[in-house]
Structure I
Amino acid sequence: MKIYNTLTGKLEEFLPIKKNSVSMYVCGPTVYNYIHIGNARPLIFFDTVRRYFEYKGYAVNFVQNFTDIDDKMIDKANEEGVSVKEIASRYIEEYFKDTSRLNIKEEGMLRPKATENISEMIELVKSLIDNGHAYEIDGDVYFDIKSYKDYGKLSHQKVDELINGARVEVNDKKRSPLDFTLWKKSKENEPKWDSPWGEGRPGWHIECSAMSGKYLGSEFDIHGGGQDLIFPHHENEIAQSVCANGSGFAKYWMHNGYINIKGEKMSKSKNNFFLLREILEKYSGNILRFFMLSSHYRKPIEFSEDELIMASNGLARVQNTLQRLDDIKFDIKSISNKECTAYTEFVKEYETCKSKFDSSMDDDFNTAMAIGAIFELVKALNIYIDTTSEENRDISILKDVEIYIKNIFEEVLGVKLIEEKQGNNGLTVELIDFLVQLRWEEKQNKNWALADKIRNKLTEMGINIKDQKDKTTWNM
């Protein structure tokens, strides 16, 4: 298995610190609002990474935190006239409401909160001061980036370039404009904790170093998160963790790409973002999850309704094929001729597709190619069913393939194949395509009554029709 390591910029063989075990920390959300689809991408991807490791027989120790003390949370609490704790409690609850529909595997996952680990953060800051890597001024504690010669190695930038180009708050007290805050002196109407430097609260970066160290140790296998966290958050995590513990911290760094809207990075500042719950009002979590995994995790995703419809249609093809298998009477005693050409070709294709799936996932978790391998298997399965009679069809291989496909989708990819969610009342994708095309042609011929009749019938059967300028698309 190989993983692209952001730290080295290379594809590296994955060699866990502990045999047959994987330790993984992924930065979680700051809980001051509902999560958006950009937050959903790392949730889905790293959940799939965990699932695949488990599929390969590894024991996975997976930690994903909640940041429940932060400037944005304080601003939100003051705006509403409530406590930061109330804000955190509200949005953690809403977080689970939203993510439960994405089939995130919560069982066995550790989800520490920053406020539950303040003492560990204070000890980490004390260690940095004692080691000469941090300094205190008027109750604030800063990390001295010039004390760490490897600063910038994750983002592959030089310190001088970072100083010249970074957006940093002007602060005459700091030795360098890049020195970042480890501990903040308390202000009025802010949560605060006692510390050797007076009452205050932790900086953002120190939170993850303290929690990953507490639950995974000073060295662990994988640290993950979105591409936007590479600098400064993950860069600062490395600096403070290595300097405090004298160890290597995370061995592999994995970062997923952005989500784009009409070619531009999704961002709140551009007001081109979507809340996860808004998308889930129209599309199931299975469709959104399948859509996210249909691209390589390091590449940007172009998010649009058309792309979701394509994902829906692709998932429907798999569901319809499994429905075909369900319709076959498996209790019939087959007199299959396993020497026949159709059987031998299908078994060969089956083994090839299984191998392609594993090799794709082993190649830096290439879910796009892995899903492609399963579609090849689905196609081969349909050909086998179409070209063999019931008497000559080998039931045992069909059962085996059905179990395999369901296991890959539901247990590895985390995409549930729920029959009742199909909403197609037994219609095949090919038949739906035909009816949609027929309706389009009738509209061009101005036969509005028949076109409306087809649309209304499809709507009754759970098929959503969307007319565009030069085509009609559909989803379930």
Structure II
Amino acid sequence: MGGLFGAVSQKDCVTDVYFGTDYHSHLGTRRGGMAIWSGSMFNRAIHNIENIQFRAKFESELAGLHGQMGIGCISDTDPQPLTVHSHLGRYAICTVGKITNSESLIQEAFSRPNVHFLETNKGKTNSTELVSVMIESADSFKDGILTVQERIEGSCSMLLLTPDGIYAARDKFGRTPLVVGRKADGYCVSSESCTFANLGYEHEYELGPGEIVLLTPDEMKIIAPRRNQMKICAFLWVYYGYPSSSYEGVSVELMRYRNGAAMAKREKLDIDLVAGVPDSGIGHAIGYSNESHIPFGRPFIKYTPTWSRSFMPQDQKVRNLVARMKLMPIPELVANKRLLMCDDSVVRGTQMRETADLLYGCHAKEVHLRSACPPILFDCKYLNFSASRSIMDLVARQAISAIEGHAPENIDEYCDPSTEKYRQMTEWVGKHLNLTTFKYQSIHDMLDAIGIEPCKVCTYCWTGKE
């Protein structure tokens, strides 16, 4: 994923950009960056944040940054923002998303004279640089952004900082959010609405799919209208959105309460304690506990002072090690207890198996698990959430292969919770993870918990359908 933040103000806005960008650290894995327009030039800073907090890297930069307009980005891919000098003028740009047809777009760009790309240290092209080259093929920033929206496959939301203001453009299908906040001396635009309150902003406007706005210290101007079709990512609510954010008017935390309650309504289980796998499983567990009237507790605590997020390291073995080291059990709440855990999802399953073993090692009687979403069966084509080196890394795919004796091309029966194949897959995963019982949330109950029209929500990871 990744997150964007920008601010325009009648006063110096560097502090807002610094803290606003930092509030997106839960979305990113590799790089943090800021670009500030000083009135005559861009000042930019980019740092590696894989093993250190954004603030720790950027605090020393603040004294040298001054300006009334700026953008920031937490990125799980390339270093950004980029600063560019082109025939459209000078600008800085940062993006969030995934471009799946980048190679064909690069080759198309080469057909024009004098186009080149700087390679990264892995020989790849920075996707934000590709977006900037596509923008520069047009005669205006608006037309360039529209070109990007029409030509890319995947998704791309972006901020462009120019001497005239910030262009904010939401992905063509609205897969990621962009929300505008306002206070007396200016505006901000953010991937996460939770950034507003502590920085003194109030919710002003949420961009629609494909919509483009221009923010100046004095006004917000719509440059291109919203489109009709939306496919916002359901995982915003289920997993990676911050609990205090809202998207399309739906609170992340309240959705998780409703989702957990829906899981509890489906069963009567004789257990002692409901727990959430920290952090994103906690809201679902609170909802389950409230509905079932079974006490909520914390049989394990996440140690956050020094451990980075478990998905940050690029090596899966290191991610598993970090995830295991972060969870610290409380034996007095585990021994001789029947525990039910709620987690946001079960992707590869390795970390969950180790968590179950950890609880059994503390003498838990039973360990039950409820996944707050359906089985993930397809790699995400739009945001990289469930992307893996091989689709067989997904534990649900491993289950299907074990049941069938091979990896079948058609897995429609495994996407349907009413089928015997789905039941067999769920049972296999539960045994593989060493759980007393295991269930997935149904896609219907999950969508009901989100509460917007199902046709506006992307569920590709679970259904394989656009």
Structure III
Amino acid sequence: MKKTLLSLILLAFTSLSMNSQTQLWGTSYSGGANGQGTIFSADASGTNFQIAYDFVNATGAMPTGGMCLANNGKYYGVTELGGWGNSCCSFNFDPSTRTYTDIYDFFQYTQYGWHAFSKILKANSGMLYGLAGLGGANGGGVIYRIDPTTDTYTDVYDFDITNGSNANGSLVQGSDGKLYGMTQGGGANAEGVIFSFDPATANYTKLYVFNSATGSSPSYGGLLEANDGKLYGMTQMGGANGLGVLFSFNLSTGDYTDLFDFNSANGSSPKGSLIQATDGKLYGMTSTGGSSNLGVIFSYDITLNSYSNLVNFNGTNGASPRRSLFQASDGKLYGTTNAGGATSEGVAFSYDLTSTTFTKLIDFSSLTTGANPDCEFAESPMAVSVNNLNAQSELNIYPNPANNYITIANGNNDEIVQFTDILGRDLATVKVIALGKTTLDVSTYPSVFFAKMHSGVVKKIVKK
């Protein structure tokens, strides 16, 4: 009984500390001091909103897709305009020093790809990968890599009309280490493909060709590998109603299944990606449809094959979301809409899975916050000590946010580390010898989990 009570107190205190420290980072597409977008941060309640950087055309303008946190502590992203030729840059931003750097101008070297519109992926190796929809050797776009240690850009694969072209979305890394994504065009039907790319061998494989009957032309979104091992995604067009589909793709069998056909009443034309929340359900948004034809938030239960319309955007609470939801360490879903709100310039919001409560957090305005956010959120990783919030430990766990594997590097003394989920349930116990390192497979762990050390320090770990 004492152990149970202690666990509950520990959980409550950890949750309280965690909620008070949740900090979200995002970008607005326009507005700000120069009218060309902003990088901003805010607490999970929408308070303490700060513009951290105002974009300027010479070094990148109109950021899209959101930002990726690399192992060097910097955020990486892309802009639609600005830089050389006023078209498409890749940048990094150091949140500790508020330093912005234009690291690559796509349009200056179109033979290596340009027209990048979506969020960059941090792979298990620490390398960053993204998609450009145009340019490259065949004009159909590229898969590119950025090394964050040197900020070097490399074109690693050139798309073509046969194997897929015009990839405007994002990549995901599967449990097998391969990168998976979609193109909007190319393939036998010119309606896009699902593909894999092995970063170790540079081997590209066309896995499936979209067609209008069961879904076609995916937009800004990417794929998701769910806990059943299948890939899930959405297309903005095709299907029974021509308004897009939610689908699964079985990597083992190669089977593609149209699971749900979007319609005007329950949401249509999704542009972003799906996420799998800690309750096991998939969550996403559509850009149109719903009661006001301004988009919806929905869930899909992969065990019951059941679709539920959760929130209808109506203009006041936001309109026309173009990107994806994000589940923060407090368990809530966060997102942005490109339009709607008090000034019709977009909103940021949260959705509480437990209470099913939608809360508008921020009304964007050109001069005060930036406008028309076209991003998904990123969260600053925090370490929480239960006994002493300022306690330090020689133990280092990285990367955080994590992918499928983490490394536990120890100091001068042996250490036993207990890993638990947000409810305090055991996931693993690992002993790390003095000055040693241990690698732990966390691919099956929830999106938020904790490492408790013998000293009493608890570290929160977030999975990408």
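What follows is calculated from the coordinates using simple rules that are stated; it is not laboratory data. Predicted model, so just to flag it, every value in this text is computed and none were measured.
One of I, II, III was used to calculate P(r) over Cα pairs in 20 Å bins from 0, in percent, giving 25, 59, 16, 0; which? Before the final figure, lay out the partial values.
Numbers: I: 21, 47, 24, 7, 0; II: 24, 54, 21, 1; III: 25, 59, 16, 0.
It was calculated from structure III.
Can you spot which of I, II, III the value -14500 was calculated from, given it is helix-only ellipticity at 222 nm (-39500 (n - 2.57) for each DSSP H run of 4 or more, over all residues; to 500)? Computing helix-only ellipticity at 222 nm (-39500 (n - 2.57) for each DSSP H run of 4 or more, over all residues; to 500) on every structure in I, II, III gives -14500 only for I.
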